[in-house]
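Every number in this text was worked out from the coordinates using simple rules, so none of it is lab data. Just so it is clear, the model here is predicted, and its values are computed rather than measured. Cβ atoms are built from the backbone, for glycine too; each structure is taken alone.
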Structure 1
Amino acid sequence: MNIELRHLRYFVAVAEELHFGRAALRLSISQPPLSQQIQILEKEIGARLFARTNRSVQLTAAGKQFLLDARAILLSVGQATDRAARLHQGDTGELRIGFTSSAPFIAAVSDALFTFRQRYPDVHIQMQELNTRQQLEPLNDGRLDLGVMRNTPLPESLDYQLLLREPLYAVMHRAHPLASQSRISIQTLAQEPFVFFDAHVGTALYGDILALLQRYQVQPYITQEVGEAMTILGLVSTGLGISILPASFRRARLADVRWVPLQEDDAISEVWLVWSKQREVSALIHQMMALLLVRQPMP
């Protein structure tokens, strides 16, 4: 069977006009080719669709049924075309983003997500909280489209762009003797009990902060090891020790916690936007990347 969409459009026009001349005018073609195409359609189907006389054109029973089906097919094709076009343009679809626990506290990230949701309400955003190392495999195999993570060695298959560099702060209870200082050096913290990340959790902040301490010959006296930055803040707020965390976590606003800037210029942590080199960067992904990579002030 060799029926084309144009045959359906021609048939529907004749069926609605019940006049070949008016249908031809509506389709912007001449009448003889239109009559010929309807005859070809009837031959392909094996049924008469129109009862023709010199004075009238009427639908047969087969024609009435075919009109219902032809309209449904044309509507379905139109909807499929619209869906494909919207997906290509990034107006609909699904976006899967991995993020570290600090990402919601970063203004560049939270603002981008809010703006994206306002602009593209038909896009489903699936957010997955994963630490930096946990994001690498799903980015590689396509389970994630984008990853928001801390700086870390990446496999060759992944690419990244810097989102921001944010300062690291000393974090302590408000009653701590150093809490009133405007700035302190890392070496000041050498004898302090640390609340720190568990090395086995796999967060990139663990290596980031430990490397900073080692550059200044500080071996931290770790008394508490936990898995999440918010747990660190909770324990610091009880006076169980001090810690070092990125500035973005200041948005948590715990009353008993003081954030003291570090004097060292390299006391910073980078936040990266990461994606796969081997997978298509769709319009949808490009639109989110454009919002995320707009430079924002420090959190």
Structure 2
Amino acid sequence: MDALINVVVPVFGVVLTGYFAGRLGFLGSDSAAALNRFVFYFALPPALFIYMAQAPTDQIFNWPFVGAFVGGGLGTLLLAALVAWLWFRQDVATIAIAVLTALQANTVYMGLPVLLTAFGPDGALPSIVATLCLTLLFITGVIAVLETTRASPQSTWRLAAHVARRVLLNPLVLSPLLGILFAATAFPLPKAAANYLSLMAATVGPAALFSLGLSLIERKLTGNLGEVLWLSALKVAINPLLVYILVTYVFSMEPFWSKAAVILAAMPTGANAFVVAQQYNVHVETASSVVIITTGMSMITISVFLILLGVG
């Protein structure tokens, strides 16, 4: 019960505060958009950079953690793709979005605050590594598939350059990569710069959670309810169970990292899945609905996994 009281209640309390601030009219859609831009462009990049820059390089490249987290994602990907193809009879582009909604964990807006609350500053590193894995492997792969469905055979190199540019210029990728480079050089960060970045990073937790709650106001439950519930269960229940099996029976790592891998896999679907769906106008309603459902379900599933893992 300590996990429920000390981690879940404060984290989801901030999410609900943001939701009711919007629902009761204290803040409108313009406020939600402005706060989200602040988090994405001004709070998260300093946080991702400073946590990576100050981390020991041998901990950044924790391959058992990467193997378990990515392995769970691949298992989820296969299940989602098979059901989308055999049961829902969907085309390639729609399957790509369905897969993304089933494995794109909200490791930044929710995962980072949850781990910081549960483990303190040490909880930042697994969240950032997981975010890089999701972005560089899965989001990049889905975008490549979506672009390929539209591209002509002559545009292969142009497609590759376009996808690489979109991914590498993403603040969620560029900032931690620069942090890793800085950590590898072992160059001391000036005190004033470190203090500035730390102050900005301190806003990430509450601002991201509040922004997440505020953004739920504009989302509506639409699309195929059966598919939405299937993808939601796949994300918040089956995905973390697959990771739990991998950290228990396949990969050997410190308990802190194994717990972090399972908790991060249990995060709800991130808004990036909806953003990609909206940008390509593919399966938009389903992606939006899965974000809502998994965010609500995750309050229960995250609590269960925290209690089972003895966190909090």
Worksheet item: A value of 14.2 was computed for mean count of other Cβ atoms within 10 Å over residues 113-120; which of 1, 2 is the source structure?
Response: 1
Worksheet item: Hey, relative contact order in percent (Cα under 8 Å, 6 or more apart) derived from one of 1, 2 reads 23; which structure?
Response: 1
Worksheet item: 1, 2: which one has distance in nm of label points 7 Å out along Cα→Cβ at positions 57 and 145, as calculated, at 3.5?
Response: 2
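A value of 0.65 was derived for FRET efficiency 1/(1 + (r/R0)^6) of positions 161 and 249 (r between Cβ atoms, R0 = 25 Å, to 0.05); which structure in 1, 2 was it taken from?
Of the options listed, only 1 reproduces it.
Hey, Cα Rg over 2.2 N^0.38 Å derived from one of 1, 2 reads 0.96; which structure?
Value 0.96 for Cα Rg over 2.2 N^0.38 Å corresponds to 2 out of 1, 2.
If distance in nm of label points 7 Å out along Cα→Cβ at positions 81 and 201 computes to 5.4, which of 1, 2 did it come from?
1
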Worksheet item: Hey, helix-only ellipticity at 222 nm (-39500 (n - 2.57) for each DSSP H run of 4 or more, over all residues; to 500) derived from one of 1, 2 reads -12500; which structure?
Response: 1
Practice prompt. Compute distance in nm of label points 7 Å out along Cα→Cβ at positions 9 and 169 for each of 1, 2 and report the one that scores greatest.
Written response: 1
